[in-house]
Each structure stands twice: as structure tokens, then as C-alpha cells.
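Following this line, the structures themselves.
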Structure I
Amino acid sequence: MVIERILPGGQVTLPHDVQQAAGLAPGDTVTFRVTGEGTVEIRALPRLTLQDLLERYPIEGDIEEDMARQGWQEDAVKDIFGKSDE
């Protein structure tokens, strides 16, 4: 077990051993989900190419990125966890 402190900005450093055991690398994108009081699950999102992403989440027509981003993130959470996080 490793103990780390939460920094003032909310950051936590994942020790190298934890990163290695979880298969995480710098630049990976992760999701956080509270699973109980004092318990948080961290999952790495799959590493996908742009082609993979466009096939999985097609973009049809013009978009307003800021407005669409929330929907994309919700779709990705459903895809990974199999349900809404609400």
C-alpha cells in the first residue's frame, strides 16, 4: 500500500509501481468514479487512433465543440462503464 497526499490543486501523484501495475503511461486519459464513501475507481480509457474514434463516434455535420464535448464524454463513459454515471 502506498500513501500519497492530495496537493492544493487537487493533484495526486500515482507512484511508478502503481502506474506500471495498472498499465498507465504519461499522456493516458483516465476516468474517475466515486464507488463508495472514501473510495474512488480510476480507469484508463482505451488508447484509440483517430480513425478508431471517428468510427466509434461519428461526427455528422458542423459542431460547436464546447457544447458537443459533454455529450462525447457521456457517450464515452457509457461505452466504458456500460451505463450513465448519474
Structure II
Amino acid sequence: MINQEQFAKTFVATKNNSDKKYIVKQYNKTKLRNAIKDDDKDYRQVLMNEIHIMRHLDHLNIPKLHEVYEGKNHIYLVIDFY
């Protein structure tokens, strides 16, 4: 683990067939739900907005989002590692 935030942990991972490294950001669903108390939004909507923005950004200085996985208790974002 390289970083721990209020409701997410960040890890470095490598792809099975190569030495390419990625950042995996692991969001805890329960902590996200508790952190977002706005009645008009739930944690999924807030996170999906962030994912939508990250997928459409194309800039040299912004890491690219490659994959999103959802488990029972966590959501995982796979992002370029620089």
C-alpha cells in the first residue's frame, strides 16, 4: 500500500504478462456511503461522475484510467503509474 485516504487505499500492481505497473485505488463502499450525506446523491453517483470524467480526459500529465471493477465491499480503479 502506498497511500491511505479517508475511504480509499492506493496500491501498486503489475500486469500478469508484463512489467507494466499500475495504481489500483480501492474504495470502501461503506465509508463512501457514510462520507456522502447529500440527500440528492449517493456514493455511486459521485464515483460514477469521477469515473466518467477520468475516462474522457486525455492529457499528458493526467494518468489514464484503464479499468473499473466492483466487488461486494469495494470498487477498484486501475490507473496508469508514472
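Read the figures in this text as sums done on the coordinates, not as results from a lab. Values in this document were obtained by computation on a predicted structure and should not be read as measured data. Cβ atoms are built from the backbone, for glycine too; each structure is taken alone.
Side notes on the structure shown:
- Source structure (of I, II) for Cα Rg over 2.2 N^0.38 Å, computed value 1.31: I
- Label whose coordinates, when distance in nm of label points 7 Å out along Cα→Cβ at positions 10 and 58 is calculated, return 2.5 (choices I, II): II
- When helix-only ellipticity at 222 nm (-39500 (n - 2.57) for each DSSP H run of 4 or more, over all residues; to 500) is computed across structures I, II, the figure -10500 traces back to I.
- Calculated for structures I, II, mean count of other Cβ atoms within 10 Å over residues 26-33 is largest in II.
- Per relative contact order in percent (Cα under 8 Å, 6 or more apart), the highest-valued of structures I, II: II
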